[in-house]
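Undergrad: Following this line, the structures themselves.
We did not get these values from a lab; they are worked out from the coordinates using the rules stated. Quick caveat, the model's predicted, so the values are computed rather than measured. Cβ atoms are built from the backbone, for glycine too; each structure is taken alone.
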Structure 1
Amino acid sequence: MKVILKISEMQKYSAAMKKQGKTIALVPTMGCLHEGHLKLVDKAAACAEIVVVSIFVNPTQFGPKEDLSRYPRPVEKDLALCRKRGADAVFLPSADEMYDKDSSTWIEETMLSRGLCGKSRPGHFRGVTTIVAKLFNAALPDIAVFGKKDYQQAQVIRRMVRDLNFPVKIVLHETVRENDGLALSSRNTYLSQEERKNALSIRRSLKSAKSAILKGGKNVGLIRKSIISGISSAGGKIDYVEIVDAGNLEPAGKLSGNILIAIAAFFGRTRLIDNIEINRN
């Protein structure tokens, strides 16, 4: 497995692989890898001949009061996991490599990114789209693999790829969960034992809401209220609970068609997100 630190070297490696007729799948990550990331690596290996994992804690997607400084960076462990899972290369650039000191160019999607995490974390998706575009230009992938836990992020990136004509196919993987249902996240390591137990209320509330909708529930406000109650009673502090159209991420006026229920909530200082898709035609 090659470990590549420079953009120019990454581009050279990818160009050489493509010259051999090989397809490349990229798995963009911020490191602190867990089984959720590794499932994306498996998916990438099933889609392409060469798997590149990028590890970069992107400063431009963190807000001023967010956890950039305490975001875990177990680089050697991450590299060992990538090697064991069969990645062909890991792109491991520094912040100075990815952003010149006078960098002043941004990519911004302005429709799908307006609500949900975009509303509660202003500037977040501008940082995401910019870094993903830069990673695409560095790794030159044919395919990029993302997880559905970050559903809004995946849709924003899909739109960016479509609108800017990137020759990259976006492949999504279902949310990977612990046995008890908690969505895998690097931020789970911040949770105390009690906070982690209480955080299971997110998944319980989502499943309960889906069941109510599929049984005929029609009142968006009541469904949303029940989710908020379920999480708040377990000690969670709600950032948002939204029921939206799964395609355009606009608020759902009625509970029909393809629906997404998306949640962000704090347990202690840790912000967790999760979602559930419901097809009610």
Structure 2
Amino acid sequence: MDKFYNEALHKLETKIEELEIEPDCPIQRIEAVIKLIIKCLSEVKEFVLKKGFKNVDEEIRFFKHQKPVIVSKLIYYNAIYKIETRKPYGAKRTKKYLCKELKKLKRFFDSNLDFYKYYRSNNSFVDEKFFVRGKHDVTLWLDTFYFEADHRFSTSHDYKVAKIIANDLIQVYLEDRLNNINEKKSSDASLNWTASKTALTELIYALYFHGVFNNGNTDIKLIAKSFEDTFNIELGDFYHTFMELKARKINRTKFLDSLRDTLIRKMDEQDER
């Protein structure tokens, strides 16, 4: 079992490393990694169901230490995929969102504190109930997930171990993203938008329709997010604001007209000096 597992894990980690250095879309990379992990897990399951284990010690080692390593990778990348695809626009909203994700990890820790202590202390006195198939005890911190799992390839607590390993990685990922936001905010602190959100929305749409970014091949959401991050502001539903601008009976481009008038006035004043 050990030889097959080590080879399967090495092969998986090598392929993941190769994907991680690719310059393409990070979301697509995560999708590709998840497919690799599922394939690896399927191959390991097939081996276990076909060969079984030599003894109880080998079974415990597999479900306590080996399978959770692979499953933790699946949990981690799936969590990162959800975090990245659901992440809101704007530095402040992103920071709030990431902090909320960190609180979810804390709730899992709090609700499984006894098992955390058992696992992290490297105890083994209940291992035969936790990590041997068909030996579950409903009084020992069972999740509903266990009753829905394939009991030929699951014990009552191997998934919980995988969650512990994955949550450590997810925490590092979230804290790293938060640090990046804080560093960027510090470097951009001197540039804060102090005019109205409506004025900025008017400017953004004017630049968007004029095609000044990437030869006009840039999504309005990306432009808005860039302005939010750069000028430390949250625009909210900027599309709704734009619709209100369109609905104005007079002076639809109030801010742009004001910019133009101010620029011309300042030019004239300098010419008169």
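Undergrad: Once mean count of other Cβ atoms within 10 Å over residues 68-75 is calculated for all of 1, 2, which comes out largest?
TA: Details: 1: 12.8; 2: 20.5.
Result for mean count of other Cβ atoms within 10 Å over residues 68-75 over 1, 2: largest is 2.
Undergrad: Comparing 1, 2, where is distance in nm of label points 7 Å out along Cα→Cβ at positions 4 and 28 highest? The partial results should precede the final answer.
TA: Details: 1: 1.6; 2: 3.5.
Largest calculated value belongs to 2.
Undergrad: I would also like to ask the following. Say we calculate distance in nm of label points 7 Å out along Cα→Cβ at positions 100 and 148 for every structure; which of 1, 2 gives the highest result? Please report the intermediate quantities before stating the final value.
TA: Values: 1: 4.1; 2: 2.2.
For this comparison of distance in nm of label points 7 Å out along Cα→Cβ at positions 100 and 148, the top structure is 1.
Undergrad: From 1, 2, which structure was helix-only ellipticity at 222 nm (-39500 (n - 2.57) for each DSSP H run of 4 or more, over all residues; to 500) = -12500 calculated on?
TA: Working: 1: -12500; 2: -23000.
Only structure 1 yields this read-out.
Undergrad: Tell me which structure, out of 1, 2, gives 1, 5, 12, 16, 18, 17, 13, 9, 5, 3, 1, 0 once P(r) over Cα pairs in 5 Å bins from 0, in percent is calculated. Walk me through the intermediate numbers first.
TA: Numbers: 1: 1, 5, 12, 16, 18, 17, 13, 9, 5, 3, 1, 0; 2: 1, 5, 9, 11, 12, 11, 10, 8, 6, 6, 6, 5, 4, 2, 2, 1, 1, 0, 0, 0.
Going label by label, the one that fits is 1.
Undergrad: From which structure (1, 2) was distance in nm of label points 7 Å out along Cα→Cβ at positions 212 and 260 calculated, if the value obtained is 1.4? Each step should come with its number before you reach the end.
TA: Numbers: 1: 2.1; 2: 1.4.
This figure was derived from 2.
Undergrad: Out of 1, 2, choose the structure whose coordinates give distance in nm of label points 7 Å out along Cα→Cβ at positions 20 and 92 equal to 2.1 when calculated.
TA: Values: 1: 2.1; 2: 3.5.
Label of the source structure: 1.
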